[in-house]
Structure P
Amino acid sequence: MEQSHFEQAPEVLPDQERLPLTPIQAAFLERLATLRDSSVGPLPDFTEYLTHYGRIPSHDPTSGTLAGMCLSRVDLQPFAEAGEVTPNSFTFDAQPTLELGRENSWRKVFFGQMHMESRSGTIDKSVQVAVKRFPKDEIHYAVQEAAMLQYLQQQGVPALEVIGLLMHEEAEEPGVYLLTRFTQEVISLDNPDWSKLSPKEMQDQLRAVRNTLVTLHQGLVFHGDAEFKNIGVGERDGSIVVFDVERAVSLRDAVSQEEGAEGEVPIRLIQEMSADFSSVQKSLRKYVYPNLPEDHRPKNDKERFEYELNHILEPYHMALMESDSPYKSALDRAYRTVLERKHREVMGEPIMQR
């Protein structure tokens, strides 16, 4: 049986300590306050909109059927009776103390406590949420992210849980808000002060990067924007949590389990794997290289490639080959192709001549 993630409300900041809402937060609160029973329904299974051929729809695949608030079925149950949801049944308090990195993303994710109270007063519960807004012309990305998060959870991959979607067509800038459950002690990897990390702590963070790629790639899911700001890790145990997957794609139906042993590896597989590596490489240049000891800091492209090879690529490949992925043959061929191309580009020679 599913467990509801709505619990008794945790303490919030006193009124005098609360910060003013941003315009996007204020619009979100305004929309919550206008919800009625007829505009709250169950959260669909968005996984039906995943193609598994590496394509993201270019338009809203729901054909405009989303309206009002869609909540997960379990969390909707307390409001199943007609008339329980009235204006101001839902409220929201921003909680900047929950910000652990994702607020710096280009979507400007914000965090807070969403409160639910029924007309009869018999239901009075709250949940801590992360809220991500998509403009109206990018609703397909909101649906893609919701679908991918649901799919990953179905596959046993640790990913943020989708709580709901809220449409706001009446706003000056209409769009949709994607609500995920706030997960305590999970930070994005752009959040630590890398200049203060010990060598061991730095290696632990890089291990989380590799583990995230292996966990996704072994199931033929590719993140699409695997910079450190989009990779989550538990502060205490280093466990990974996948989020910000609006541009992630699945190639499950584009690659057969036997493919790769012989013949051509699908070009899309090579492209998506290479793109995820490039995102990581971009973050290495921003967070890791400037904070390495001077005598270990790469000075040129060749030395940076060697660092990437030793600390990301080869450990990633080894872990991937030790996994139970049924697509190992194709992934192995794709990896070797990507590595050969990178080596030629940087070193100016085939990898076999090293």
Structure Q
Amino acid sequence: RVEEVDVSQNGEALKKTINAWHNIAKQRYEAIGIIDWEDKEKIIPAQTSIRIIAEMKKRLNTLGDSSIYAVYDSSDTIQAIAIAKVKPEKAELECLATHPKNVALFKGEKSRTEGDRALLTRIVGDVKKTSKEALGLYAEPSTVNFYTDFGFRVCEDVAKKRTMPYLTLGRKSVPKPVPQEEASSSSDAASSIRVEKVTSRQTTALVKKIASSWYTLAQKRYEAVFSTDWKNIERLTLADTSKRVIYEIAKQFKNIGDRSIYVAYDEKNSIQGLALAKIAPEDSELECLATHPKNIPLFEREERCRGVGIALLAQVVRDAFARSTKAVGLYAEPTAVSFYTKYGFTVQSDVAKKGTMPFLTLEHKDRKKLLS
């Protein structure tokens, strides 16, 4: 059953429910990582569940004139919650979160969407009674199919303004065809890469500017992927990972401290990759490694520079073991784990439980595969 929630009476109880869901979603995500970081069909829904529930937590604290709906099962347990603005001048589903266990991640589990559908049906009914506007919403890429199956349509022109696709259902929904473009690379020849450790202030300042410009470019490429292919989750994940990694290294460059910056140049002396590492006698850590956004294969006929990541990684490892480091560690994006394990790194599942990214280490005895 679906009910509109009286916030004055049940607002605090809802917040406790969402906080509990957030903890469960994080635990399930970390459990997937321990089992298999490379299983994108499970990692992506688990990440999406955390993001949506976190958004719901934030919105519950700033409701304004929006309405809250909840769906209850036969035992009176809340299975899904939605926040919507249902007004004559505007109709928008601002957030819809389902219980983390309704997202199938483990053996024997089945995804349950009947609660979400019940919420949508109720909200659509209220919109028809109250507003002349079409019901709109911004959707996570991996949830677009759910909404289009319900009857929503992607509005490409609106979606270009943000990093999530915008969908509408109703009288004024006029969708445009979304062109398809296969991600491929026609110029993937291995490149000649040289890596240098930054020592001058001038180069450090330049690197900071480059990282900032890369983030702007990565953001544009991410949005371009949305405008060409909403449903290619693997491609969307590549674009999203590139954006987040570059954002992180740009942020870290604001306070370098005693860490070392490494720069990868191609044969034309153009910067193709950046890394930040802490080299120490006991344990060293590669804190961030980013490649030029155009080196991520997202569109056809793009020239990309290959071998950047491995060149940067190898130089950091060489310098670390030259300082008698026992092991080199790093936190890796789930999509990058296979890259690191290929060169001798091992996932430390006990450490991975502490965060949302797996922690990997390379011991001195395992360095040959990387440095040969």
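Bear in mind these aren't lab numbers, they're just calculated from the coordinates by the rules spelled out. Source: prediction; values computed, not measured. Cβ atoms are built from the backbone, for glycine too; each structure is taken alone.
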### Message
Starting from the value 1.47: which structure in P, Q was Cα Rg over 2.2 N^0.38 Å, for residues 256-303 alone calculated from?
### Response
Q
### Task
Tell me which of P, Q gives 0.85 when you compute FRET efficiency 1/(1 + (r/R0)^6) of positions 40 and 96 (r between Cβ atoms, R0 = 30 Å, to 0.05).
Q
### Query
With mean count of other Cβ atoms within 10 Å over residues 48-55 derived from the coordinates and found to be 16.5, which of P, Q does the value describe?
P
### Task
Tell me which of P, Q gives -13500 when you compute helix-only ellipticity at 222 nm (-39500 (n - 2.57) for each DSSP H run of 4 or more, over all residues; to 500).
Q
### Query
Can you say which of P, Q returns 22.8 when Kirkwood radius over Cα pairs in Å is computed?
Q
### Message
I have 162 for volume of the Cα convex hull per residue in Å³, for residues 88-295 alone, calculated from one of the structures P, Q. Which structure is it?
### Response
P
### Query
Here distance in nm of label points 7 Å out along Cα→Cβ at positions 168 and 200 has been calculated and equals 5.5, so which of P, Q was it run on?
Q
